[in-house]
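Below you'll find a set of structures to go through.
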Structure I
Amino acid sequence: MNGCIPRNRGGSDAPVHCTPVRVDQVIPSLASRDAIGVHTLNLRDGLRAAGIDSDIYYGSFTPDVQHEGRPVTELGRAGRDRWLLYQSSIGSPVYDILAARDEPKLVNYHNITPASLLRDWEPNVAYEVALGRTQLARLAPQSRFAVADSAFNESELRALGYEETAVVPLLIDMRSKSDEPDPDLAGLMAHRKVSEGGADLLFVGKISAHKAPHDLVKMLHVLRRLYDPAARLHLVGSPLGETYGPALDAFIAELELTDAVFLPGSVSGTELEAYFQAADVFVCASEHEGFCVPLAEAMGHGLPIVAYGVTAVPETVAGAGLILPDKSAVPFAAAVARVIGDAALRGALSDAGRARAAQFDLGASQRRFVSLVHTAIGHR
C-alpha cells in the first residue's frame with residue numbers, strides 16, 4: 001500500500017506514473033482528553049505510516065495538542081491530489097470553510113445528539129447539534145465516501161443520503177491502562193469500602209440530561225432501600241452547560257443521597273483509572289449513544305455492565321453485559337443487585353467484556369480505516 005494514485009497519461013502502453021496524494025483531516029475542535037481528538041491523531045499516524053501525507057486542521061484546540069495541527073484558516077490553495085476528511089460530531093463554522101473548497105471529500109461520522117434531547121436544558125447546545133445534523137446532510141452530495149464508528153451511525157448516514165459507507169470502530173485503545181491509578185484516590189475508595197461496605201457503581205460521561213444520570217440516581221435510591229444500603233454512585237465527567245448540574249444536585253439532596261452520590265467532574269487519567277479499578281459495576285441510562293467509548297473502556301477493564309439498551313448501546317456491548325429494555329428504577333436496581341450478588345455472573349460478564357473489548361483492537365481498526373481511505377482515493 002502506498003500513498004499515491006497511479007496515472008497512465010499516454011495510453012495503455014505508456015508508463016504508469018505515481019502521483020503523491022494527501023488526505024488532510026478537518027476537525028471543529030482538537031482536544032487531547034476527547035475520544036474524537038485521540039481518534040483523529042491515531043488516524044493521521046496511520047495514514048502517514050501507509051505513505052499518505054496527512055495533516056490536521058482545526059477550528060479550536062486545547063493547548064497541549066496545538067502543535068499537532070494547524071488552524072483551518074491555513075488550509076491554503078486546493079491541491080489537485082489532495083483530499084479532505086471531515087470529522088463530524090457537532091455544528092461548526094469549520095464546516096462552511098470545508099464545504100466551500102474544491103477538494104474531494106471524505107467524512108468520518110461520530111454521531112450527533114438529537115436536539116430534542118437537549119433543547120429544554122441547553123438551548124444553545126441544542127442549536128449546535130441541530131446545525132451539525134443539517135451540515136452533515138448538506139455534505140452528503142460532496143462526499144465520495146463516509147466512515148461511521150458503529151452500524152447505528154452508519155444507518156444515520158444512509159438516511160441522510162450517503163451512498164458509499166463503511167463501519168470502523170474508534171481508533172482508541174479500549175484496553176489501555178497507561179495510567180497507574182491515583183494512589184490517594186485509590187486508597188480513599190478502598191478505605192471507604194472497608195469501613196462502610198457497599199458496592200461502588202460507576203458512570204463516565206457528560207453530566208447532561210441526555211445522558212440521564214438522574215435515572216441512575218433513581219436506581220441508586222431503590223438499590224439502597226431494597227438491596228444494598230451502603231451502595232455508592234460515582235458520576236464522573238464534566239457538566240454540559242450550567243442548568244442541568246444544579247438541578248441534579250437538588251434532586252440528589254431531595255432523595256437524601258448527598259453522601260452516596262459523588263460528582264468529581266472531569267478527572268485526570270490516573271484518577272479515572274482509580275475509579276475503573278475500584279468500581280463493582282458500570283451503569284449507563286443514556287438516552288442516546290452513537291458508540292459510547294466508556295462502555296468499551298469498562299469492558300476493557302473487565303468491569304461488568306448494566307445498561308439501558310437504546311441506540312448503539314446493544315451493538316457496542318454485544319452481549320457482554322446486561323442490557324435492559326426498560327430503565328425504570330426498580331428493574332434497573334434489581335439487575336444491578338443481581339450482578340453484585342452473583343459472583344459467577346460477575347465473572348462471566350467480566351470475561352465477556354474483555355473479549356468484546358479485544359474486538360476493538362486499535363491496530364486492526366487503524367489498518368482497516370487506512371485501507372478504506374486508500375481504496376476510496378484510488379477510485380477517484
Structure II
Amino acid sequence: MVTPPRRRTLATPQALTPITFAHDIVQAYAQAGRDPAHALAAAQIMPSLLKKPGARITAPQLETLSAHAMRELDDEALGWFSRRLPWGSYGMLARASLTAPTLGVALARWCRHHALLTDDIALRLNAPPEGDATGSAILALEEHRDLSAHGRLREFCHVTLLRNALGLASWYIDSRIALQQAHFAFAAPPHAATYAAVLFPAPQVSFGHARTEVRFAAAYLAQPLRRDEAALRQMLRSRALSLIVLPHRRDRLLVQQVRQLIAADPAQPHSADSLAERLHLSARTLHRQLKEEGASLQQLKDEVRCEKAKELLLRTKKPVKQVAAAVGFGNEKSFVRAFGGWVGVGPGEYRKTDNTTIPSHRDSRDKRAISDLPS
C-alpha cells in the first residue's frame with residue numbers, strides 16, 4: 001500500500017494582538033456615529049470577544065478591521081487628528097517617497113510630507129552625519145496638540161503611525177529592520193508585554209518618556225529601495241497601507257550586526273542563543289536568516305577571530321597563548337591549529353613574516369563576504 005504524500009498546510013496566524021486595538025477602532029466608529037458591525041464581521045471578530053479584556057486577535061484580523069474602518073469612515077487617521085485624512089492619504093505619501101535613492105531619503109520625505117496632512121503631530125528622523133553608518137537612527141513622534149483627550153486612541157495613534165513608517169521602510173528595502181530601543185510617551189498599558197514581544201521587538205522597550213521614538217542601526221538608511229510603482233500599486237490595491245502588522249523575515253544587515261557583536265568581544269563564546277537574544281530573535285531564526293544571506297555563525301566567528309588574531313600578532317608582542325585567549329580559545333594548541341587553517345601558516349611564522357607575502361586561505365572569502373555586505 002502506497003502512503004499518499006502529506007499535504008502542506010499554511011501556518012495559522014497566532015492571536016497575539018491585544019483586543020484593545022479593536023476597541024479603539026470601534027471607538028472611532030462611535031465618534032463618527034457609525035456602526036462597526038460590517039467591519040467586525042469582515043475581520044471575523046465576534047462582538048462577544050470585545051467584552052473580554054485580555055482577549056487577543058490575529059494580525060490579519062486587525063489589518064482587515066483597520067482597512068474597512070478607514071474606507072467606511074474615509075479617514076485613515078481613524079479620528080486621531082483635528083481633521084480627517086481621506087482614503088489614499090498614506091498611499092500618496094508612499095508614492096512620493098518611492099523614487100528616493102535610499103531609505104534615509106525616503107523616510108525623511110515621509111516625515112516631511114506627513115506634516116502636509118496634519119500639524120497635530122510631527123514625525124522626525126534623526127540620523128548620524130552623512131557617511132557615518134555606525135550609529136543609531138531615531139524615528140520620533142512629537143505631539144503638537146494634546147491627544148490625551150482622545151483617551152485610548154492616543155496610544156493607538158502612536159503605535160499605528162510608527163508601525164506604518166517602519167512597515168513601509170521594511171517593505172521599501174525588502175528587509176526586516178531590527179530595533180535597538182523603543183520608548184513611548186504614555187504610561188505602560190495592561191498589555192505592555194505585547195510591545196517587546198510583538199509590536200516593537202527590541203531589547204529595550206519602556207514607557208513614560210517625553211516623546212515616542214524607536215532606534216535602529218543607521219546602516220539601514222543607506223539601503224537602496226527595492227520596490228517600483230507596479231509593486232506599490234499592487235500593495236495599495238485593496239488597502240491604504242497593508243504594512244501595519246506585516247512581518248519581514250529577511251534582515252539585510254544581519255550578517256553585519258552579528259559580525260559587530262562578535263568583534264566587540266571575540267574572547268566570548270558567542271553561542272547562537274546569546275547572540276539571538278541580543279538581536280531579539282530565536283536561535284533557529286538566526287541560523288536560518290544567516291543561511292539565507294549565505295553565511296553561518298561559525299564562519300562569522302572564524303572570520304572575526306582570524307582578523308583579531310592577525311592584528312594582535314602584528315601590532316603587539318603578546319605571547320601566542322594570550323592571543324589565543326583574546327580570540328576565544330581555551331588553549332594554545334587549538335588556536336595554532338585553527339590559525340593554520342585560516343591563514344596557511346602558524347601564528348609564530350605569521351608574526352615573523354610580512355603578512356602581505358603570505359597567501360591566506362580565507363582572504364578571498366573574507367573579501368567576498370565584505371563585498372556582499374550592504375553599503
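Since every read-out is calculated from the coordinates, none of them should be taken as a lab result. Fair warning: this is a prediction, and the values are worked out from it, not measured in the lab. Cβ atoms are built from the backbone, for glycine too; each structure is taken alone.
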- Comparing distance in nm of label points 7 Å out along Cα→Cβ at positions 109 and 165 across structures I, II, the largest value goes to II
- Item | Test item: distance in nm of label points 7 Å out along Cα→Cβ at positions 93 and 117 calculated as 2.8, pick one of I, II | I
- Query: The value 26, 12, 9 for semi-axes √(5λ) of the Cα gyration tensor in Å, for residues 173-228 alone was derived from one model only; which of I, II is it?
  - Reply: II
- Message: As an exercise: FRET efficiency 1/(1 + (r/R0)^6) of positions 277 and 341 (r between Cβ atoms, R0 = 35 Å, to 0.05), calculated from one structure in I, II, equals 0.75. Which structure is it?
- Response: II
- With Rg and Dmax of the Cα atoms in Å derived from the coordinates and found to be 25.0, 82, which of I, II does the value describe? II
